[in-house]
Structure 1
Amino acid sequence: MVIINESFSDDLELLEKIEHKEFESREMLDLKVNVEELINDSKINEIISYAKIKKNIEFELPHQKDGALKILRDLNGTALLADEVGLGKTITAGIVLKECIERNLIKNALILTPPSLVDQWVAELKTKFELDFKIIENEEDWSSTKFAIASIDRVKNQNRETKQFKHKKAHEITWDLLMVDEAHKLKDRATTRWEFVDKIPKKRFLILTATPFQNDLLELYNLLHLLKRGHLGTIKEFKKRFLNRGNKRHPLNPRELKTKLDEVMIRRRRDETIVKYMKRIPKIVAVELTPEEKEAYDSMCDLLKTKYFKANGNEMNGRLIIFAILPKITSSSRSAIESLTNIANGEKYHGKTRALAAKILEKYKNLKVDSKINKLVEIVKEIYTRDKDSKILIYTRHPTTLRYIVDTLKPFNLKIVEFLGGLDREEKTKRISEFKESADILISTDTGAEGLNFQFCNNLINYDLPWNPMSVEQRIGRLDRIGQKKDMNIYSLATKDTMEEHVVDLIINKMCCIGMVIGELPIILFNLGLDGKSKLGTSKIEEILMNNFINSKNNLNKFARGVDKIAKMIEEGIAEYNDSKIENEELLKNINQTSKSQGGIN
């Protein structure tokens, strides 16, 4: 057995010992030097990777880097990151991840997120941290993926008969770092979600949630018990030491509980940082159709709902029609003409369907007024009358409509940048710079929306609107970012007395522009179980709206009642989420204040 008596904490002392040959052997010296190197390597006093990623992060926020350093230096990479929504927990977590990789602390990592945030995480890690994470699509992906990201709702599913997890291979790998985003759904130990995460072998564990507690302190216990076994003792010990039976939200011994929380949790409020978010000002602009336009529009909806058949006479799937055809036809008159032409000339359609499409096509071609494009021109003029230096971001779902808008606005001597999917990275960068430095308007399709940061613009026009609220949130998120200095005007065109009017009101007024900050809508939809995808690949809200459209049979009042049901569900979800925010703040404030009055640790 080798016993090391010498201390190597002082480099000068080490050099003196070498000079005077005070070691028993060369092997002993090598061993002691290696031990000292390991000790020094384990000390993390700065974020060495930050210089590499700084160029990719537009705004340097001290709390993000400081939080990452504390997680690694003080908490050994295992922590509950509970910053308020809007402070960039994803960035803080990304810095932790990048630093671990740069220091060779980890060889693999797994990130579990809500379904709607998977793609966003992949994009953020690629663009900001230059990290490539693979999305887990099936069970075989686990064995070939070192840096993995997965929808927690997808991988937690169990076989109904065996009760085994379908993605049990995740439990056969020891992960150097596990991250779980929006982990507030892990507060109940009696769920398959909690059990799935608990079974994952991990060396470091980072949990992200702005609301770690809601109705009962036991929720906080369950979350921290998952994070760090035994940190709050057994459930029996926790109840005895901290649970006030008469009040589940105000703990006994708050001083001690605060000390225990400080050992595993980081939480910063917005008023403790330099982050400031501006208001979203929704402006739904009604488009009144002429009698001729309304007749063409109604005929088109009737065609899609009741007279849409294959060449063999079989009726086509109504949901597929709505998902694939309806958005194109309602996007713009030019897009409608293009789609109706394809139907009228398409051999896969029944003769009667083609003939009806041809008749409706003639109605569109004979229209002398395009009320929707005229309304867009009015909005653009109004913005530039108010502020001649304004910049405007216009979104549409379809390239045909994009080109139509460009053609319409060209005569007004405006410099316009087009932004579509398929552009390479260099071309994207060029067009973004052009918009920022010299152009007046950027017109983009949704496929070009990801990863764009336009804090320098505060006017957004939704020429047409997706039925997926997360897609709309992503559009607004291009403007509503850290660094935005003005309130944002969110214009959304809605054709009066059509289903579009009700959908726009639902998504804009009741979901995306109701005083929330960026990042809160995904949490609310996640809590409601509405952020996943349907079998058709659409969002669950889109699917509900599609079913309403089909079942309404052209009865607008019936469709409106269906939309109202969704609105009520969302309102209840928002209220529950807001209650949760208040309860978290009250709990943590009471713990802090009481512990201070008792002479606790600040």
Structure 2
Amino acid sequence: MKRKCILAIVLAAILFVCAAAGEAAQDQSEWWKRTIAYEIYVKSFKDSDGDGIGDLQGIISELDHLQSLGVGAVWLTPCYVSPQADNGYDIADYYNIDPAYGTMADMETLIAEAGKRDIRIVMDLVFNHTSCENEWFTESRSGLDNGKSDWYIWADPKENGSAPNNWRSIFGGSAWEYDETRGQYYLHTFLPEQPDLNWANPEVREALINVARFWVEKGVGGFRLDAITYIKKPAEMSDGEPDASDGTVGIHAMTANTAGILDYLREFKAAVQEGTDIFTVGEANGVSAEELPEWVGAEGVFDMVFEFSHVVIDLPDEMNWCETREWSLPDFKALFAASQEATKQVSGWYPIFLENHDQPRSINHFLPAGADRVAGGKALAALLLTMRGTPFIMEGEELGFVNVAWPSIEEYDDVSTRNHYWFAVGEGYSAEEALAGVHRFARDSSRTPMQWDNSENAGFTTGTPWLPVYEDYGTYNAAAERENPDSILNWYISLAGLRREHSELITGDYQELFHENEQIFAYIRENEKAKAVVLINFSLEPAAYDAAVLEGAELLLGTGAGEKGILAPLEAAIYEVKD
């Protein structure tokens, strides 16, 4: 009898250990659900050698800043060899680091040093297109009978010698560029310097799979896949219904999310991701909330996708920055609710973001004009770090960065911004109207150098910065905000700590409250262990609500007095409901 009892105890212990190990392994395989991600615009983060351009050694020197924010994944914008026609999103060599950013040894050091802080490096894979200086394209354009002649999208001119169709690139102008050597046009969704790859060719897909495998072997923690909804082109590439005065139609409407794209991406997932612990997040412009179940979850092609319904809420036409539409807070809330529900249906996951390198700063974008910068930055941070999903912080967002408003288009660096400006002028808008659109949406606003301290050039560089440092760096910099207990930075740090300590803010379900309320964004996060209520006033006036939702609740963290039933302007409050 005694022996049976001992055996039973041993067996129970073994089963417990196995179960715990299985649970731990499952948790480890989905580490990206429990962490915070941070996007680094490499060119603007930190310059280590005084040439005015951010680099990998600069990132290494500031890893402790990221660790203090609770960051576990760092998404780097492209740092591969590139002629920089689109700041690195035109890749000439996927296998090497651009000398402006450092060396492969620097990248290996970054991966290792980040790993010591439980931070994984996430690479940006730009696979819709390459640079026109990529050796693949050099060979492809050399003639009709070379080994890579079908690696890009080529087409003959119309009988009159004009482009094969009337598609307009996302950056403006024809989406076709004539090549004298081949006597054909090639397709470019973005700049002429960015020719589109032909994913219908299996050799192209295999080459891109090999690129991804190379970086997995280097030890990266995941990939963000750029412009991924454009990789599949329709079989028939005829003219579209014009949507501009020049008779062109935006290429997005003609190619985004073409049927069959998921087959390509399933192939990529099986070849690259299966058997690893990396995560993937796709830039899925054109994918609606209703379509998300096809893209994420166990049967989907990515772990997460960035869909853009909330960041284009005020843009009826993404090419025309001069025309905006009115929106209400219930409209804004509904977009998040739809994405949350769609991902939940398939046990999928959501990347929460308000900013990235292509978007304006959220304080300007989502809050009323005249909003207090610090209070507004904290309100938006509360949304970002308490909603269901993995938060993605854009470099500088944790310091409360705002849009630049330079007085002339010549001062803007971004080629897309310049093209948007001239498109507007060509459509009949005045220079003042076109510049006002630039002030609202220019990509330069999210790319100004990081502000580390109040020294010259904000501690970003000892040289001349490639893009001007914003004039407010004396106040809004990491060193000053770290010393100020009421700063936006310290609020981010507090929210990150709260998120770690309260599992309901990570694994809890999302349930919206007070949907019709025009001032308050509120929701419940609840799992089997605990229940939290998040309340954020998006308006510049006090906002009342039914305090019954907080019965038995205690304030965990807030930016105001924490008076139940009313929120001060831009106040954020997070409560835990006790049983």
Output the label of whichever structure in 1, 2 has the greatest value of FRET efficiency 1/(1 + (r/R0)^6) of positions 362 and 570 (r between Cβ atoms, R0 = 30 Å, to 0.05). 2
Test item: semi-axes √(5λ) of the Cα gyration tensor in Å, for residues 98-161 alone calculated as 23, 14, 9, pick one of 1, 2: 1
Tell me which structure, out of 1, 2, gives 0.30 once FRET efficiency 1/(1 + (r/R0)^6) of positions 74 and 370 (r between Cβ atoms, R0 = 30 Å, to 0.05) is calculated. 2
Compare percent of Cα pairs over 21 Å apart, for residues 154-265 alone across structures 1, 2 and report the one with the greatest value. 2
With log10 I(q)/I(0) by the Debye sum over Cα atoms at q = 0.06, 0.09, 0.12, 0.13 Å⁻¹ derived as -0.40, -0.83, -1.29, -1.43, matching label from 1, 2: 1
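Which of the displayed structures (1, 2) returns the greatest value of mean count of other Cβ atoms within 10 Å over residues 386-393 on calculation?
Details: 1: 14.9; 2: 23.4.
Largest calculated value belongs to 2.
One of 1, 2 was used to compute distance in nm of label points 7 Å out along Cα→Cβ at positions 186 and 506, and the result was 4.6. Which label is that?
On the way: 1: 3.3; 2: 4.6.
Corresponding structure: 2.
Say we calculate distance in nm of label points 7 Å out along Cα→Cβ at positions 282 and 554 for every structure; which of 1, 2 gives the highest result?
Working: 1: 3.0; 2: 4.5.
Evaluating distance in nm of label points 7 Å out along Cα→Cβ at positions 282 and 554 on every structure, the highest lands on 2.
Quick one: helix-only ellipticity at 222 nm (-39500 (n - 2.57) for each DSSP H run of 4 or more, over all residues; to 500) came out at -9500 when computed from one of 1, 2, so which one is it? Present the calculation step by step, with values, prior to reporting the outcome.
On the way: 1: -14500; 2: -9500.
Going label by label, the one that fits is 2.
Read-outs throughout are calculated quantities, based only on the coordinates presented, and are distinct from any laboratory measurement. A quick note: this is a predicted structure, and the numbers were derived from the prediction, not measured. Cβ atoms are built from the backbone, for glycine too; each structure is taken alone.
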